[in-house]
Structure I
């Protein structure tokens, strides 16, 4: 017997929501959803209406699907009624519940394997995010996302899955005539203005111009409301590329070859001018400071905008022609 009930559990709402949407997409064709799908938030769901919908004979479809999102409270409030439904689910109805957690000790949990499936969703660690985004692009959008493009996307956008999915949708539209989403697509659509802004802030820091550095930084937040989630990534991306380029320069690699290897598409002259004013150890020190800011923001010790501005002021204030960063 096909599963009649699905419980999708996980703390990351964006990951759980994406899996629920993927499940609904597999259960119903797009043209069937107007008559065969009921989607409701748990705090607004009426249990009698949910069950009536599940038991109603489907029209223009072989099944009815009811998706109750954020259903933790709904399940707790109507546990006994749901236990009766789990004991005898509708033959043509599919119930999908998304929850933050699913207690294995409850009667509902013990009944579920007989009539359905529990899908547990856990956000992948940062080092697995590029692979996850590649797989998501293939499954959801039927398009190949290059590994280097996925790494750049995670670097620039951050670890928030909802943000990554949103930016990926934009990339799919942007590269709609292409079979593969490449790093230059990511840089052109998403990264260029963020990387450029980070470039300008760093340039002002190197020059010891705290006023210009802070002004540029504040403009980043004013012009892009999502910068709070991506500002560290934008700085890290540029600084890591500076670090790699400085290391290659120190090995006497030509700027032309460095630009080719590191995919430096624009501002090449100014990029290498920055490098001439810094050392490898100075760039490494900036990256260490940035890592500390990243940790502090992710653990709730500070806000990204505040921490980055303090760091910019500190570095720009200490920069002199002899010390640079």
Structure II
């Protein structure tokens, strides 16, 4: 595997300067084994998978995180659709610290590029370790372009209880993926100007139908949807700066199989999947603002060198841009 792993102590000693090296993904690499005893007809799972599932079901909400659109054992779907898998486990869990995130979204809506983000798990077949991890908040901030020091500090602090929970529940060796620099333009950004109707909800519903159909036509899966405006309304918390704010999580199954489950597979890159695309309309505005981190970030942060994988990544970035332009998006 091309990705360089270093322990957290070494990573700290190297410093966080983008000119030198930065920590891109935080991993817990945990010794693991398959459970020998299980109920009749129950599929085989590992010790760590069982603990991870219990943590996601019973503990994540206790530290202020909301689990939405869980996707367990994607490897089983690979095996069913493509006839085999090199993975014992690959799971994507979309999480967000909703209440802590609200004031940050009000000042920096671009944080929707990683809200939700993936707290993921993977294990190669025959391996004696399972890995659980996520993109570091610093790298998320750098990709979406948030520079304000106070916002960066507050966003990074939301990850402290999450990392402590994983450490306490699952243990393992903490390691980091290290990278040198981000791609020159890590985000794709669009604006759609529209004639504001009396019923904005009807306009949004119609747009979302067209959006979903356009992506599904190109073999994308709508892997998740989170409506922040509705969530905060339900909580009785003010989010009236936005008439609409929602996030789609997108997945392309054939692409993901080629990256995570094919020859020279890179399941570690699953930290970036699925891709979050945010949409918002400020109060009274006739402009929809849209943003999504480019898949090209996978190349720079994860150190992907394989030419075929790089070509696939660039192809999907171009395709997403083309789809959004057909929907009326103007690149910013």
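For P(r) over Cα pairs in 10 Å bins from 0, in percent, for residues 100-283 alone, the calculated result is 8, 30, 29, 19, 8, 5, 2, so let me know which of I, II that is.
On the way: I: 8, 30, 29, 19, 8, 5, 2; II: 7, 30, 36, 21, 6, 1.
The read-out comes from structure I.
Between structures I, II, where is FRET efficiency 1/(1 + (r/R0)^6) of positions 132 and 236 (r between Cβ atoms, R0 = 41 Å, to 0.05) highest?
I
With Kirkwood radius over Cα pairs in Å computed per structure, which member of I, II shows the largest figure?
Working: I: 22.7; II: 20.6.
The maximum falls on structure I.
State the single structure among I, II that was used to calculate distance in nm of label points 7 Å out along Cα→Cβ at positions 28 and 220, giving 4.3. Write down the numbers at each step before the final one.
Values: I: 4.3; II: 3.2.
Going label by label, the one that fits is I.
If distance in nm of label points 7 Å out along Cα→Cβ at positions 52 and 204 is computed to be 6.1, which of I, II is the source?
Working: I: 6.1; II: 3.4.
That value comes from structure I.
Out of I, II, which has the highest value for distance in nm of label points 7 Å out along Cα→Cβ at positions 140 and 300?
On the way: I: 2.7; II: 1.9.
Top value of distance in nm of label points 7 Å out along Cα→Cβ at positions 140 and 300, among I, II, belongs to structure I.
Of structures I, II, which gives -11500 when helix-only ellipticity at 222 nm (-39500 (n - 2.57) for each DSSP H run of 4 or more, over all residues; to 500) is computed from the coordinates?
Numbers: I: -19000; II: -11500.
Value -11500 for helix-only ellipticity at 222 nm (-39500 (n - 2.57) for each DSSP H run of 4 or more, over all residues; to 500) corresponds to II out of I, II.
For the read-out relative contact order in percent (Cα under 8 Å, 6 or more apart), a value of 16 was computed from one structure; give its label from I, II.
On the way: I: 16; II: 23.
Here the read-out was taken from I.
Coordinate-derived values only; no laboratory data. This structure is a prediction, so every number in the text was calculated from the model and none was measured. Cβ atoms are built from the backbone, for glycine too; each structure is taken alone.
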